1. Work out the source of 25, 49, 22, 4 here, i.e. which of I, II gives that when P(r) over Cα pairs in 10 Å bins from 0, in percent, for residues 294-341 alone is computed.
2. Match the computed value 1.7 of distance in nm of label points 7 Å out along Cα→Cβ at positions 62 and 102 to one of the structures I, II, and report its label.
3. Say we calculate distance in nm of label points 7 Å out along Cα→Cβ at positions 270 and 286 for every structure; which of I, II gives the highest result?
4. Out of I, II, which structure matches -500 when helix-only ellipticity at 222 nm (-39500 (n - 2.57) for each DSSP H run of 4 or more, over all residues; to 500) is calculated?
5. Of the structures labelled I, II, one was used to calculate distance in nm of label points 7 Å out along Cα→Cβ at positions 78 and 110, giving 1.7. Name it.
6. Out of I, II, which has the highest value for mean projected area of the Cα convex hull in nm²?
7. Quick check: 0.40 is what I get for FRET efficiency 1/(1 + (r/R0)^6) of positions 118 and 214 (r between Cβ atoms, R0 = 35 Å, to 0.05), calculated from one of I, II. Which structure matches?
Structure I
Amino acid sequence: MRNRITLSFFLFAGVFVACKQSPKTNSSDEDWALLPFIKIDSVNPILKPGTGSFTDPILKKTVYWEEKDVFNPAIVNRDGKVYMLYRAQDKIGKPAGTSRIGLAVSSDAMHFTRMPQPVLYPDNDSLKRFEWEGGCEDPRVVQDDKGTYYMTYTAYDGDKARLFVATSTDLVRWQKHGNAFAKAYGGKYANAWSKSGSIVSDYKNGEPVAVKINGKYWMYWGDKDIWVATSDDLINWTPVEMQPGEKAPVPLVGVAANVPQLRIVLPTRRGKFDSDLVESGPPAMLTDRGILLIYNSGNDPATGDKTLGKDSYAAGQALFDKNDPTKILQRMDHWFMKPDKPYEITGQVNQVCFLEGLTRFKNKWYVYYGTADSKIAVAVCADSLKK
């Protein structure tokens with residue numbers, strides 16, 4: 001989420017779940033959207049702050065790296081198990097605790113066992129000045145067709161967020177590649193505020209595998225409006241700029257106002273739950289109907305949904321053209337998940353459901369989300385996506 005600036009009835013795991021939580025949306029919604037979801041109250045929150053420790057390479061002392069908060073997880077479905085890569089904060093880093101990425105594993109998609117040490121974190125490397133001491137935040141993970149994992153994450157130095165990329169073959173050892181936009185347009189966007197990279201993927205056996213459209217990989221990104229970028233290799237990305245004659249948006253922070261600006265593909269909407277900001281969620285899903293993007297949103301009651309609290313984070317869905325990822329086809333008029341549980345309402349940041357991980361496991365869709373920037377929860381849906 002924006003940093004410091006501011007499922008019919010079914011029986012599951014012995015719990016009777018009524019799939020009717022989401023508000024009614026446009027009649028066309030159920031034709032393309034992944035709905036409805038229900039929070040699994042019997043297990044939520046599924047991950048809380050922990051006692052794991054490690055010797056921090058920068059501080060050169062033992063740090064309890066996940067004792068303050070855990071939230072905003074990526075999900076990998078591998079070999080019949082669900083792996084969670086999650087953001088965790090300590091109590092000593094500035095400005096609100098240094099963030100590192102931890103790893104946990106589950107055999108049932110609900111109960112997780114975590115590794116004692118983080119798998120991605122600020123180090124004494126060439127990227128230290130971008131990652132220290134705010135840290136490594138908000139991972140999203142996809143595979144390529146050879147089985148390599150690509151993580152987009154936010155590097156935060158305490159002042160500015162930058163979208164970075166790392167790769168791994170085992171989910172434990174990660175190679176950092178630095179800024180996703182470093183080579184685009186001569187580095188014009190390298191020092192701009194950027195985050196939340198959702199790479200368009202085919203969910204094969206529940207696992208997002210990046211796919212090319214028109215010869216390119218595509219990624220939705222951003223945390224005010226949502227923009228789009230393309231890549232040949234899943235590491236180096238080029239933001240899509242406006243074409244001549246397109247209306248200029250507000251300049252991106254860190255980019256001069258007199259240079260070409262980015263093409264907004266999903267804007268905020270006055271009078272809606274997504275009036276204040278929109279931000280990419282889990283890896284976008286390529287379907288026969290189009291590209292399904294689950295997104296997070298911030299609300300301003302003065303200009304948005306008056307039934308939601310100020311700065312409340314709720315989730316929506318949008319559908320883009322599968323042949324043109326910049327062209328939006330459908331968009332929900334209403335949120336399908338909002339903060340209404342105690343652990344979602346109160347925490348480091350109040351009133352937050354922030355969705356980042358999605359997988360299909362044993363014929364059910366699971367979405368994983370951060371709650372009040374403090375804990376992690378899960379919701380489940382029957383396989384209702386219309387192809």
Structure II
Amino acid sequence: MLIDRYITRAQLNAFLIVFVSLAGLTFVVDAFTNIEEFITHGGKSGGLWRVLAGYYGYRTIQFFDATSAVVSLASAMFALSWLERHNEVTALLAAGVTRWRIARPVIVFSAFVAFLAMANREIVLPRIRHEFAKNAQDLSGQQLREFDARYDHRTEILFRGKNAQMAGYRIEAPSLFLPPSLSHFSPQIDAAEGFWKPASADHPAGYLLCGVTEPPHIERMQPLSLGGQTIVMTRSTAPWLEPGQCFVTSEVTFEQLIGSQNWSQYSSTAELLRAIANPSLGVGADVPLRVHSRVVSPLLDMTLAMLGIPLVIGPVRRGVFIAVGLCIVLTATFFIVVIGCQSLATGYIVSPSLGAWSPLVLLGTLAAWRLQPMWQ
């Protein structure tokens with residue numbers, strides 16, 4: 001237990017130092033690059049430091065998600081290299097302590113970080129992912145971005161628009177092209193602006209269109225239904241609507257409609273599974289791939305650590321700098337294999353499940369082979 005506490009404390013200190021150093025360097029460079037935008041926004045939002053704390057506070061959580069595996073490996077290398085440099089590994093081996101026993105606390109710590117990262121992806125990031133849609137040039141979410149046409153595959157309505165705005169989930173000049181089954185009074189609906197609204201007591205989730213110009217006098221028209229469900233609600237049956245307004249029900253959220261990567265990258269696994277089952281979306285291979293990757297990620301993070309451990313305390317003695325260099329090559333190879341297999345899945349060359357699990361089979365087998373001499 002004394003050995004475990006000693007090595008774990010060394011690795012924890014190394015982990016904090018590496019993480020703070022990398023995050024600090026990244027954020028300082030980014031902050032000085034965009035300092036004018038932060039100063040401008042700070043004058044409207046309570047001061048520069050408050051803006052910086054809020055902006056980079058969220059990005060620290062995002063940075064942990066992106067770098068936890070690499071930082072965990074780096075901290076393991078530093079902790080074990082420190083033991084090797086001071087000949088403590090030799091003393092432990094002379095006392096009858098096996099290499100596996102020395103590596104055990106490092107593996108346990110890496111597993112803890114891997115599952116902490118998994119909890120972060122499933123619980124924390126989905127709650128704050130809207131913050132990642134903002135950047136230094138659009139801290140208030142008011143910037144207009146180009147809107148690409150997108151189908152609701154369930155209703156076959158084509159959503160078009162001039163621009164989209166994250167603040168208020170607003171679409172500028174929306175133009176909805178209706179399928180023949182819904183084009184009883186007009187082939188399309190044109191409006192001045194539209195807003196995504198979550199489900200409430202008055203309506204399901206969908207888009208409130210304001211200032212409708214086509215068809216004219218839409219408030220006098222009857223609602224449009226498909227398969228027994230009202231798709232386009234009008235004032236004639238929905239008195240909560242104002243003149244010139246209509247409501248189009250859709251299970252495609254605003255993030256999904258504008259093609260934002262945040263909804264899939266930072267959604268929980270449960271949300272991704274619901275998206276796959278959502279007939280309105282028609283998701284590609286990237287979403288099933290991400291679901292499988294969520295299951296595989298903790299195991300891959302631990303695999304990366306187990307691949308690096310033999311470089312320091314394996315049977316072959318190496319210098320610290322040689323071990324670090326090999327560790328860099330190992331990390332690059334690791335991510336090339338992972339990204340390469342995932343690219344095959346997104347390119348529809350292999351299935352999403354095969355693209356996500358293949359790196360674990362390949363790299364896990366290599367890690368087991370590399371660790372085998374440490375059992376002796």
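Nothing in this text is a laboratory measurement; each read-out follows from the coordinates by a stated rule. These numbers come from a predicted model, not from an experiment. Cβ atoms are built from the backbone, for glycine too; each structure is taken alone.
1. II
2. Structure of origin is I.
3. With respect to distance in nm of label points 7 Å out along Cα→Cβ at positions 270 and 286, the highest-scoring structure among I, II is I.
4. I
5. Details: I: 2.5; II: 1.7.
Computed on structure II.
6. The maximum falls on structure II.
7. Numbers: I: 0.40; II: 0.10.
The correct label is I.
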